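Trainee: Structures follow.
The numbers here are math on the coordinates, done by the rules we state, and not lab data. Keep in mind the model is a prediction, meaning the values are calculated, not measured. Cβ atoms are built from the backbone, for glycine too; each structure is taken alone.
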Structure I
Amino acid sequence: MSEIFIETVRDDGTPDDLGSVPMSLQMGPSHPAMHGTIKMRLRLDGEIVQKADVEVGYLHRGFEKSCENSTWTQVFPYTDRLNYVSPLCNNVGYAMAVEKLIGIDVPERCKYVRMIMSETSRVGDHLTCVGASLMELGAFTAFLYAIEAREEIWRLTEEVTGARLTHTYVRVGGLKDDLPPDFEAKYRKVEKKIRSLVDDILLLVDRNRIFLDRMKDTGVMTRERAIDWGFTGPCARASGVAYDVRKSHPYLLYDRTDFDVPVGTTGDNYDRYLVRMEELKQSLRIIDQCFKQMKPGPVNVDDPRIVMPDRDEVYGSIEGTIQHFKIIMEGIQVPPGEVYSYTEGGNGELGFYLVSVGEGKPYKCRVRPPCWNFMQAVHEMLEGYQIADIVPTFGSVNMIGGECDR
């Protein structure tokens, strides 16, 4: 529970005319709005936050050390648990970093499938963020609509990957499997329902006086300060920074798709909400184009040193058995070198810095999580506002502990 205690003197050592002094309040980590590990030390003047000291806390995941003791392929389950709300974006980002280090290019169909799965993951991420933020403001019906839409997406991806949350679907050089034959037909039904639910959310809250009063002109981050702090993703775009990795530095086949990058003007909580809702629609637009452009073909590179053999080959030939054994036991032999590769994750630029010494496991696997930059700046977004504004501000940042934890 939160603890309240009264400081004996002000900073300058003198009380005000009423004899009152600032209050120190510890908010979290068990506070329901603090996401489990976050603690804020607040200094308050009545309801106004004078100063905020934000502690990210620890999940004790040990991502980097775990990667250093695993083969290149065994790292994928760890990437699932970075931003665990959009894990397929993490899978794709890591796979592209390893492929850049090896110097290989995956087949065209694989690129389209990766884009489709990344964008469905992004839709689920934005629905979760918006829905949870609305719930914390009391808009419980809108939350239920958002989670219903997200569940439709998760059920769809589960049919592809076999998992609900931690998918481990992407592989170095390709994918675990191709899309199911009836995937597009099922997606069209899901898309229609998602668009309907999103419209319902907009009708519920966009003209709601309470929602607008809580969101507008609170948690403001200016364009200049967003750049100074290294903001990327929806938070940066809400502050007027028109930077999207998919547009500025296209990867996969994003340069063949037509989509808009929504940009805000104020950088407040309301702008961050609007940007995510519009990005959600743009992701559906990208997926639609991918289906129209995608043609049949392989989804893995034709290289036995990188891609696992078919099960029939493993069980029916000595060559397949040896190939399977070497990849599983020794790992893919990645040439020595170092590389930085970056993609557009659910919260912004997701980068992987990899170092190889020519062995079957990474010598170094460093992740650049977009959430960390937001958390460095949260105090600026809280100071000068009221205690009640902490909840929508922190919710709009969409902090994911799995990304921040080292």
Structure II
Amino acid sequence: MPDLKTLVLGRKDAQDLDTETELPHELMTVNMGPSHPAMHGTVRIVLTVDGEKVVKGDVQPGYLHRCFEKESEYATYTQIFPYTDRLNYVSPMINNVGYAMAVEKLLGLTGKLPRRAEYIRVIVSEVSRVTDHLTCVGASAMELGAFGPFLFFLKAREWLYGLLEKVSGARLTHSYVRVGGVNKDLPDGWTGELALTLEQIDGVIVEVEGLLNGNRIFRDRMAGIGKMTREDAIRWGQTGPIARACGVDYDVRRDHPYSVYPEFEFDVPVGTTGDCFDRYLVRVEEIKQSIRILRQAIAKIPDGPIMVDDPRVALPPKHEAYNTIEAMIRHFKHIVDGIKVPAGEGYSFVEGGNGELGFFVVADGTGRPYKCYCRSPSFVHLSTSETLITGHFIADVVPIFGMINMIGGECDK
């Protein structure tokens, strides 16, 4: 009975030949997404594969574009806040803060906001950072078959969403921050609820780490996959957890301090290998560090106003708007014409959930910006995905893409 190679090749000396080189084969083009659940709804990757190995990947982010930068030219400075929510809709409070800081820079209000307003901004930003990392890690684990950690982390995220809803009135897109401060003060007893929630989240993290850190399947799917060197991370403009997993010790909160972050003690976790497993470890450690910041902020938050006392940006009190013609006119002009920002250019940046999040605003002296550009980290990170997946197997695309944590709303170019 002839062996398999003889049957396939029809030659007596087939056992001496390399089947892979002699058998006829060709590259195949397949679509991964947008219907694939790991492609986050709109992303399509056109893969050129040699068997199961990716030779080339054309990453197409799809059409989750809300035209943020163009729409901002037609809205007042205050009306833009709902647009920023829809950039990274998993951690929108950070977007609110970053945009507000850019406008405040043009108005000369940097460093002049009430301390309570600054503390509230830090608190809602760090809560948003935690929800962002919980979503990324939970969803990435679920996409590899670990459904339990996904449910645990999403449960914790819902606790925080409930608290943010009490603050802003909205579950997801909050539009809470304002130029010069915040929209309203924290509800009575809110910080106490947050403190109890953080204790519960501590327990959830222990559960998830116990399920994933030593899990053979999870480690095999993540360790050594999608590696990026420190040099490449810097060359490609990577920031946030992706860069820190490669050994780039950079965090805007520490290296370019803003708001009241210099008053808090926290560590910046840095990885060594730059693979998917290090990105996972960095994100989990950042959750712990954000909780550390939140506990300090809860203990030290001062009393006082939550909006700067500047008639250029602050609405008059309601009872004045209802009873005096001057306050009514001021209210009307503020809402209809917008905040009058002096002509000039300003760039401000913060540490977003996925890295450096910047806003560049060009003002022409009217109540609407001439130009509003967003330096969105997800757009920068997505540009590396083709390089990262090349040479890996099709199954490796899932953890690589998941730990990049591409948010489609930020890919608005």
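Trainee: Going by mean count of other Cβ atoms within 10 Å over residues 96-103, which of structures I, II comes out largest?
Mentor: Answer by largest value of mean count of other Cβ atoms within 10 Å over residues 96-103: II.
Trainee: Further question: Can you say which of I, II returns 23.2 when Kirkwood radius over Cα pairs in Å is computed?
Mentor: Value 23.2 for Kirkwood radius over Cα pairs in Å corresponds to II out of I, II.
Trainee: Of the structures labelled I, II, one was used to calculate mean count of other Cβ atoms within 10 Å over residues 232-239, giving 17.9. Name it.
Mentor: That value comes from structure II.
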